[in-house]
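What follows are several structures.
Since every read-out is calculated from the coordinates, none of them should be taken as a lab result. In this text the structure is predicted, and so the values were computed from the model without any measurement. Cβ atoms are built from the backbone, for glycine too; each structure is taken alone.
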Structure 1
């Protein structure tokens, strides 16, 4: 379950494929993040995203702390995609397909 402060920061993108809870943490100017959003849109997958570069430093720090504590990734990179309770760091369409089966 997401912390309350994060819920209001997400932008929702509608899609017919809503069998998974998909969230991505992105940067608005990142080409890999744009490719990730296009990947999801092309497959009509419902998802929500937060462009971290549009947030205050405090909000960004809180989100990064949450991601590190909850998922314990080796590193944080963008896009950071979460599907249900699995995650993928960086743009990797093969891994996206794998965790969304």
Structure 2
């Protein structure tokens, strides 16, 4: 995931994801199910406003481990192909490759 972060394919943490959304860089938001209701509501509204799909899945620990960080409840996927693959997998499809 460090590769994805360094190459502008993923943002993580509330502030970074929010800024990326406002810059219209985010194609998909992933938020941990155990995030605060306030955080979930904020990002649901923001995603609705900017027409960005949002997935609520897993917990903070799992999302954090997936990107090699700690205490990250929200991810912003900036790469369109990566976001499509994640959505496909989340909807029961198989990943390419």
If relative contact order in percent (Cα under 8 Å, 6 or more apart) is calculated from each of 1, 2, which structure is the one that comes out at 32? 1
Give the label, chosen from 1, 2, of the structure having the highest value of distance in nm of label points 7 Å out along Cα→Cβ at positions 18 and 42. 1
Taking -14000 as the value of helix-only ellipticity at 222 nm (-39500 (n - 2.57) for each DSSP H run of 4 or more, over all residues; to 500) derived from one of the structures shown (1, 2), identify that structure. 2
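Ranked on Kirkwood radius over Cα pairs in Å, which label among 1, 2 comes first with the largest value?
Result for Kirkwood radius over Cα pairs in Å over 1, 2: largest is 1.
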